[in-house]
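Every number in this text was worked out from the coordinates using simple rules, so none of it is lab data. Remember, it's a predicted structure, so these values are computed and weren't measured experimentally. Cβ atoms are built from the backbone, for glycine too; each structure is taken alone.
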Structure 1
Amino acid sequence: MTQTPPADGPADIRDGEIAVALPGRFDAQLYFIGRIRTPWTRRQDCPHNAREARERGDVCTIEVDPRFAAALKDVAGYSHLIVLYWMNEARRDLVQQTPRHASAPRGTFSLRSPVRPNPVALSVVRLLNIDGSRLSVIGLDCLDNTPLIDIKPYFASTDSVPEATTPAHKQTSDTGT
């Protein structure tokens, strides 16, 4: 089955931003393994990033599809998880973006913006509770009903990189929204 990527229009492009024509078909497929329930239905109400979400302390619910519930075995032993999700309402055609906090356009791959060719988002969340196939967590920055791609355990011993550096232009926010 051939799928065609969604068409995005130039109506909301900021100064300096560059959009490209998307490929005519997708290269891969994936299964959404559940949905994320958050208090936010409007983009402007969402935390700007996972750090802000953790600081705000809003509890969100990850609803894993019952067919994948057995995959949650042993997850309760972890304090933190890596959650991958699909920002399904984000545009996908910008290769340069002008974030609200920036004075000049930046390359999409230098941002954590959901606006990207494949709108995959990642958050490290604090696991509060598991009730069947529902996980209560803190640290998500997405709209209600966001599709869930994957859940992985967070290992401080391998996932933390204390010597990592970032460019000087990274000040208070790392999103392009």
Structure 2
Amino acid sequence: MSTISEEKPSDIRDGEIAVPLPDRADAAVYFIGRIRTPWKTRQDCPKNARQARETGQVCTLELDPRWVPGLRDIERCSHLVVFYWMDQARRDLAVQVPGHLGKGRGTFALRSPVRPNPIAMGVVRLIKVDGNRIEVAALDCIDGTPLLDIKPYYASTDSIPDAVTGP
């Protein structure tokens, strides 16, 4: 059983709780490519998908050429769901204190990239496909972020208009 770490590294905010990570991983993933964005550091990067869309910046999904056949018919989609690996995020916080909130929330109640498995997702507008490159608008990650998967976005099943998140 894991125990809460008593040590408090300097990069943990008051109220945050770090936990020890498991000794080994349960699964493996294949990065299918990399995401190219104009943002070189986490400080430059938009903080969320809404801010990314507001920038109007075009980002490029660069797929490993072996996966190009998987792009067949993708142009019929106006929007895509992109899954990516936030490889520079910490993985050990169970409770986080977002700067804008000032109080602790459980990691699974946040959209923060800091999580046991730093998987992020974004819904993006498809602009153009050219070989192994897909131009989209826009993603909230730094240049070179590993790409995990791409799926079509279906408004009829993926959108839940009455979904809410409380205060």
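Data overview
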{"read-out": "Which of 1, 2 yields 10.8 [mean count of other Cβ atoms within 10 Å over residues 20-27, calculated]", "value": "1"}
{"read-out": "Top of 1, 2 by distance in nm of label points 7 Å out along Cα→Cβ at positions 100 and 116, largest first", "value": "2"}
{"read-out": "Among 1, 2, structure where Rg/Rh (Cα atoms, Kirkwood Rh) as derived comes to 0.97", "value": "1"}
{"read-out": "Structure from which 0.50 was derived, FRET efficiency 1/(1 + (r/R0)^6) of positions 12 and 68 (r between Cβ atoms, R0 = 35 Å, to 0.05), options 1, 2", "value": "1"}
{"read-out": "Test item: FRET efficiency 1/(1 + (r/R0)^6) of positions 140 and 156 (r between Cβ atoms, R0 = 30 Å, to 0.05) calculated as 0.75, pick one of 1, 2", "value": "2"}
